[in-house]
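Down below are the structures I want you to see.
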Structure P
């Protein structure tokens, strides 16, 4: 068994779900958070990396950047009907650029587990020194 930390874990919270994502740096934490969010929605192991999308987010602070990042990915899901599974994230200050990959929603191969409405500021925590972040998702 590997002593490597998991990429993320799901934490049940009344009617919502929180994602606790881990990583060696902010880029990895944000990428794992996105993967965790999409795994709340469907089993991402069934999603192929067929289409690529560019995402640019700029926020006033790091907490806002995380919420805005996840919100932008939900916007992509809602408008383009794509499930995403690969996230190459680059953060400089309060600016994030990313290349994300996934494929169009196929209800037969991608059954919807939960409908994520939003990433929230409730319970939001980013701990860069310990290598994790927590976000509560409104489902």
Structure Q
């Protein structure tokens, strides 16, 4: 949700919004989980909204989340570009995305999530720099120029 709101809102500087949605609508999740099982909550949204040319980003500290594995598979079936932020061993998702990053070496999820969040902020900063919105003197932005 944080990634999507940084894209649709703004990060460091006022700019045009970028299209992004978080697949976490509580009503949808409750309805789908009740009728189809929690394993389908995200794949149904990918099926409903995903179009070729879209990007699905999944974050999982283990790579074991069946609901994300199924959403990822649905995205691949529909021709979406997939990005996975993984942790621990990467689980069954390891090696299945167009781009992936595995955060290894932490037995608990908190440090993996912190690393994922830092990477998301760097990516947003890079996107804003690419779009011409990031100030030229930012250290992180300069590292990617």
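Laboratory data are not the source of any read-out in this text; all were calculated from the coordinates shown. Note that this is a predicted model, so its numbers are computed, not measured. Cβ atoms are built from the backbone, for glycine too; each structure is taken alone.
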Quiz item: Thinking of P, Q, which structure, once helix-only ellipticity at 222 nm (-39500 (n - 2.57) for each DSSP H run of 4 or more, over all residues; to 500) is computed, gives back -14000?
Solution: Q
Quiz item: To which of P, Q does the computed value 1.7 (distance in nm of label points 7 Å out along Cα→Cβ at positions 69 and 93) belong?
Solution: P
Self-check item: Kirkwood radius over Cα pairs in Å - structure with the largest value, from P, Q
Solution: Q
Quiz item: Where is distance in nm of label points 7 Å out along Cα→Cβ at positions 53 and 85 largest, in which of P, Q?
Solution: Q
Quiz prompt | Structure responsible for 3.4, with distance in nm of label points 7 Å out along Cα→Cβ at positions 101 and 117 calculated and labels P, Q on offer | solution = P
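If relative contact order in percent (Cα under 8 Å, 6 or more apart) is computed to be 18, which of P, Q is the source? Don't jump to the answer; show the numbers that get you there.
Values: P: 31; Q: 18.
Only structure Q yields this read-out.
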Quiz item: In terms of mean count of other Cβ atoms within 10 Å over residues 29-36, which of structures P, Q is highest?
Solution: P
